[in-house]
Structures are given as C-alpha cells and as structure tokens.
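Asker: Structures incoming, each one as structure tokens.
Every read-out reported here was derived from the displayed coordinates using simple, explicitly stated rules and does not represent laboratory data. Note that the structure is predicted; figures quoted are calculated from it, not measured. Cβ atoms are built from the backbone, for glycine too; each structure is taken alone.
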Structure I
Amino acid sequence: MGTPFDVARERLVSDVRSVLTDTEEIVQVAASESKEKVAALRPRVDASLQRARTRLREIETAVEARARETAHQADVYAHEHPWQTAGVAAGIGAAVGAVVALLLSRR
C-alpha cells in the first residue's frame, strides 16, 4: 500500500476534495435556495473540515517523526564518520562559495 505518511497524505487529499465539493454545493445552493437549505449543509461541511484537520495533524506528526529520525541518523553518521562528514561539508561549502562568487561576478 504505502508508508503511513503516504496513506495520511492520500486521506487528506480526499478530505480536502470533499470539503471543496461541499463548499461548491453551498455556494450553488446559497445562490438559488433558502437559508434553511444552506444551514442544513453546514454540518456536513463542518464534518468534512474536521476530517481534513485530523488528516493534516496526522501528516504533521508523520513529517515531524520522519524529520527527527533523519536528524538522528545524520547525527549518528557524523559521530561515526567525522572525517567524511567534514569532507562533505567542506565540499558543499566550496560549491556554495563558487555559486555565490559566480552570481556576484555577473553584477
């Protein structure tokens, strides 16, 4: 199927589509129908919004967990391989410096 993050993302997309569909319906009903019909649609829209918020929180939690794990893995790697880490950092620094110099020289 997919990772928990992918599942949560797909659910959020589905819920957002539902909210948009319900909102479009409210706009159409509001233009042509009574306030009672619009009010009757509100609980459905509220429920859709609540589901979307819940899915968004699930995704935030999954992203935070993934970011923490990645940071932890990078920290462990840096401690286990300090010279390689320093070499990569120096290479990235040199590349960024070269790009900045190139951009500044074009002025």
Structure II
Amino acid sequence: MPSIAPTECLEACAACAAACEHCAASCLQEGDVRSMSRCIALDMDCAAMCRLAAAYVARGSEFAARVARICAEICSTCADECVQHPHEHCQACAHACRRCAAACRTVSASA
C-alpha cells in the first residue's frame, strides 16, 4: 500500500457514508417504512463500512486493499437495493455507492 492515501477513494467513502446516512434517515420518513427495511439496513452497513475503509486507506494499513474490496462489495449491494426505489434520496445514494465501489476497487487492485 502506498504511503499516500488515494484521495479519490477517501472522498468517495466520505460522500457515500453521508449519502447512506441521509438515505437511511429519509427512508424512516417514508409512508411504508417496512418496505424500506432492507434499504435502511444496507445504508447503515454501507455507511459504517465506508468510514472504516477510509480510515484504513488514510493510514496506509497493510489491510487497506482487503477492506476496500469488502467495502466495494457492500457498496454495490447497497446501490443495487437503493436503485430499486424511486425516492430521490435512494437514487442519490445508489449513485454515491457506485462511485465509492469503483474507487475502492481501484485501491484494492493497486495493492
């Protein structure tokens, strides 16, 4: 792992975590919260994983590539769920998740 953290990955992880937190909170305000339960759960998992991945990448951890690979998988799963819902917050979250997944894959491939 290079000593300088890949800025694009750090920015994508931060943006994704924020989008996921916003999406989860917004889903809780939707009329049928029960139908949004998987979306909310994935949003929370994804936000937590993005924060963890950013920390590993920022400090150049020897495990950063592996953590980034898992982060990409979780982000992709979250995006797949969010894109199924018509709400603007879900669509924005799906976009942020796809961007983060791509950035994390770049980091995991460079190790």
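Asker: Suppose FRET efficiency 1/(1 + (r/R0)^6) of positions 32 and 48 (r between Cβ atoms, R0 = 25 Å, to 0.05) works out to 0.50; of I, II, which structure was it derived from?
Answerer: Numbers: I: 0.70; II: 0.50.
Value 0.50 for FRET efficiency 1/(1 + (r/R0)^6) of positions 32 and 48 (r between Cβ atoms, R0 = 25 Å, to 0.05) corresponds to II out of I, II.
Asker: Computing Rg and Dmax of the Cα atoms in Å gives 13.7, 47 for which of I, II? Let's see the in-between values first.
Answerer: Values: I: 24.5, 72; II: 13.7, 47.
Only structure II yields this read-out.
Asker: If you work out FRET efficiency 1/(1 + (r/R0)^6) of positions 40 and 88 (r between Cβ atoms, R0 = 30 Å, to 0.05) for I, II, which one comes out largest?
Answerer: Answer by largest value of FRET efficiency 1/(1 + (r/R0)^6) of positions 40 and 88 (r between Cβ atoms, R0 = 30 Å, to 0.05): II.
Asker: If relative contact order in percent (Cα under 8 Å, 6 or more apart) is calculated from each of I, II, which structure is the one that comes out at 30?
Answerer: This value belongs to structure I.
Asker: Quick one: distance in nm of label points 7 Å out along Cα→Cβ at positions 56 and 96 came out at 2.1 when computed from one of I, II, so which one is it? Could you put the intermediate results ahead of the total?
Answerer: On the way: I: 3.2; II: 2.1.
Here the read-out was taken from II.
Asker: Continuing with this model, one more query. Given a value of -33500 for helix-only ellipticity at 222 nm (-39500 (n - 2.57) for each DSSP H run of 4 or more, over all residues; to 500), point me to the structure among I, II it was derived from.
Answerer: Numbers: I: -33500; II: -26000.
Matching structure: I.
Asker: Have a look at I, II and say which one yields 0.20 for FRET efficiency 1/(1 + (r/R0)^6) of positions 8 and 80 (r between Cβ atoms, R0 = 25 Å, to 0.05), as calculated. Each step should come with its number before you reach the end.
Answerer: Numbers: I: 0.20; II: 0.70.
Matching structure: I.
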